[in-house]
Every structure is written in C-alpha cells, then in structure tokens.
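In structure tokens below, several structures.
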Structure P
C-alpha cells in the first residue's frame, strides 16, 4: 500500500507503549517493512530517539501522552487517520506490571492504575478506528487488524500478581468479544499472549523465567501472526504448550503447584 510519505510502502500502524520493550521492537520490525508508524508513549525523548533510529524517520509520527488520557488518545488517533487516510494495524500494547496484594489497602491505587493502562486504554485505543475501518470497501477491511497484547499471566491467576493477571485475563476476554463482534465485517482482531520476553519489564524479575525469548525474535513472530490474522497466539510456542496444560489443570493441582510461586515486587 502506497502512502504520501516518501519511501513508505508498508502498512499504516498505530502503536501504543512504543518507547520501550515489546512496543519498541514492534516499531522497529514494522519500520523495516516500510510501514508508516504512529508511535504513542509518555516519554517524548525516548520517542524522538526511537524515531530517529528507524528507517525513513520522516515517515513516522510520535505522540507523547498517557494512554489513560482518553481525549488526548482520541485526538492523536484522529490526527493519524487524517494525515495518512486511515490505519491498517492498531496495536494496544501499552502495559505496566507490579505486584499487588489484596490484604494491603495501599495497593488499591496500583490495582486501579494497572487496570486503567492495561485494559481500559485498550478500548480507548481501538475505539476511534473501528467505524473508519468498517466504512472501508471489503478488500481493504480484510487487511485491517486490531491487536491486543495479552500475557500467559492472564490464563491462570498468579499469586502476588492479582492486578496484572486480572488485567491480562480481561484483555484476552475483551479481544475475544471484539473479535466475534467484528467477524462479519472482515476486520481481524488478534490477541498476542507473550510468555517471558527479554525486556526492561521482565529484567526486574528475581526468579527463573522459562523459555525467555529475545524481544526481536518475539516481534518477528508477532508480525507474522498479525499479518496472518490469527485469532490468538502465545509466543514463544513452548509457553503455548504450558498455557494449554495450565488451562486443563484442575484447581487443586494448580493451587498446590503455584502456591509457592515467586511473587512480583509490590513497589516499583
């Protein structure tokens, strides 16, 4: 697909949480494909640094905002669509992680913040684009993707990660609802559930992380899954096998095995 920006021949991609980790790796991978990018994150300096390092930096736009500012998010989504004529791929990637324990009243604020960033902001990210995508001719609609970044932590609740597990379970369920809702439109809703990926978020973990995957390899697999329009994909595949086993495990067995699992740190 050709665009007005010189040298941009790939999809038009709008991406939140772009300044580090998985978001940064996805941005780099899409830029290598000739995409035009709308990059959203809170930190303007990191966004500017990322854009400068991408192929064809002049083709991309950066938007420094907090995804919980829904009016600002809607405004930049509109600006991106106005400039580039729409969007082909929208990725709700912004996410935060922190240990939370219900017994501590002071953890309520962290719980609410995690749900706001990881769940409510996904709705706010997708919402401005859906009507515009549905109005496209059918062949173009079938190229459209709405992508939610879940986690294997959303498959079964992990001790000490009550907010994070709840938020990722919510994203998986939300994207499933949206996928069914949009099925007849031809717009594909893709849920990517990362296992342990080598990013700043996981580097603070003080416990063993099985099947830890380099973030660049994760991004490559994620782009393949998004392009194919798969409904749900766990990356790496080994964690997909683990996820299926966890789903099938009876509660008594799951509880016994995970009761002593290591906890995320409560305060970051």
Structure Q
C-alpha cells in the first residue's frame, strides 16, 4: 500500500458559465451548481493542491471568461484549464493569461506529469485531436518514460454506451490510444463532456469521466435527457509510485429544480 503523501487534485468540468449570473442550462442554475461544488471543494481537508477544469468552461459566451476568473481566483488555488466544444480557445488563452486560472499544455507537479489536450473542433460539438495535439502528447511522453502521467481532454475518447453521446466521441480516438499505449507511464485518461460519471480500465490505464457542475445527463438514454442527479466533481490522490486513488463527490443543492426528461442539445 502507498505510504508517501499523495498529490491531491480535483477535477471540475462543464461549467457552462454565462455572462449573466443565475443563467440556466436546461433547468439547472449553472452558478448555483458551480458555487456549491466550489464550496464543497474548499471544505476538503486536506485541501487540494490544484484544480483541473476540463472544458466547456463557458457556455458559448466568450465574455464570460472574465467571470470565470472572478469566481475561481478567490479559491487561492492554481486552476489548470483546457477548452471544450462550447469554449473559444484563442480568446480563452488570451483572457486567462497571467491569472491563477491558466491553460497550460503540460506541466509537472510533485512526482506526476500532466498533459492537457484540446479536443475541440470549430463549428461542431464533436471531438477531434489535430495532428499537432497528438504530436505534443507523443513528444511530452517520450521525454520522460519514468514519470507517472495523467492525460486530460474534454471529449470522451471512446464510446461509453449512450447512443447520442457516442456520436460525439473523439473522431480519431484510435490514434490517441495508439500513442498512449506506447507509454506505460500513463496512469489515467480523464475527461468531461458527458455530464456524468464513467470509469473503466484499458490495460494499466484508468479511463475516467466526471459529472458536470451544471446540468447532468442520463447516461443510458437513447436520446438527450436531463438527469435528476446533483452536480459533482472528481477527486484524485496521486502517489509518487504511480498509484492513483479517485472518487466522485455529488453536491446536493439546498433547493434545486429537478431535471425533466427532455431533449437537450449537445
């Protein structure tokens, strides 16, 4: 069993933050969900070392990045972001520059390495990894064969068993796994996008998706449907020997509108 102190991080995803406070996404108050999740994270003891925010940080409103910074910076924790299909990568990169909320492509923390990929593709909710993204991943992993690594992206890189969500997987997921499987130091691949929880194993690599801080989707519905589950986040404990422990926390809102079964856009 691992004995050394782990690196403690949390993953949040699919914030869908708007310019106007109190905006709703299919009945869910996106600010209320995010604030409840952040309060829960702030109460963790020991506190996390940093936060990973895996895309759809804003909901199609580029001016909302200023609100994102205003909400996340008071946590006094580094927040490392990547874009989703509702984000604006160029504006996001420019707006976040110089704040504690950053988009870094890769970094080292403790004994672990982190790679943050951009799976967004302009004009579509579908995922795709450009050749430059795969080359970046390959180069970073080839540089250090020994350091355990966590790879992050927004879109699900493989089918999860939900017919409508599986139309929006990373279109070249096979190419992604072809790179990852050459490097045994990759301990986990984590993502958002599905607004729900997912866990699987592929060889020695964990495959993990995380609930949204906003609206939740029914994972087994044949078409888009809102789930009544509350918002959530994922915690991870990363040990120097490459061991990983993780779990999902759901955060019940004091008063929330239950989701109804209905069609929703991707």
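Details
- Comparison of P, Q - label where relative contact order in percent (Cα under 8 Å, 6 or more apart) is highest: Q
- Structure responsible for 14.0, with mean projected area of the Cα convex hull in nm² calculated and labels P, Q on offer: P
- Computing distance in nm of label points 7 Å out along Cα→Cβ at positions 188 and 220 across structures P, Q gives 2.5 for structure Q.
- Given 33, 13, 7 for semi-axes √(5λ) of the Cα gyration tensor in Å, for residues 92-163 alone, calculated: source structure among P, Q: P
- Structure from which -5500 was derived, helix-only ellipticity at 222 nm (-39500 (n - 2.57) for each DSSP H run of 4 or more, over all residues; to 500), options P, Q: Q
- For distance in nm of label points 7 Å out along Cα→Cβ at positions 36 and 60, the highest value in the series P, Q is held by structure Q.
Taken together, the values in this text are just the output of simple stated rules run on the coordinates, not laboratory data. All figures in this text were calculated on a predicted structure; none of them were measured in a lab. Cβ atoms are built from the backbone, for glycine too; each structure is taken alone.
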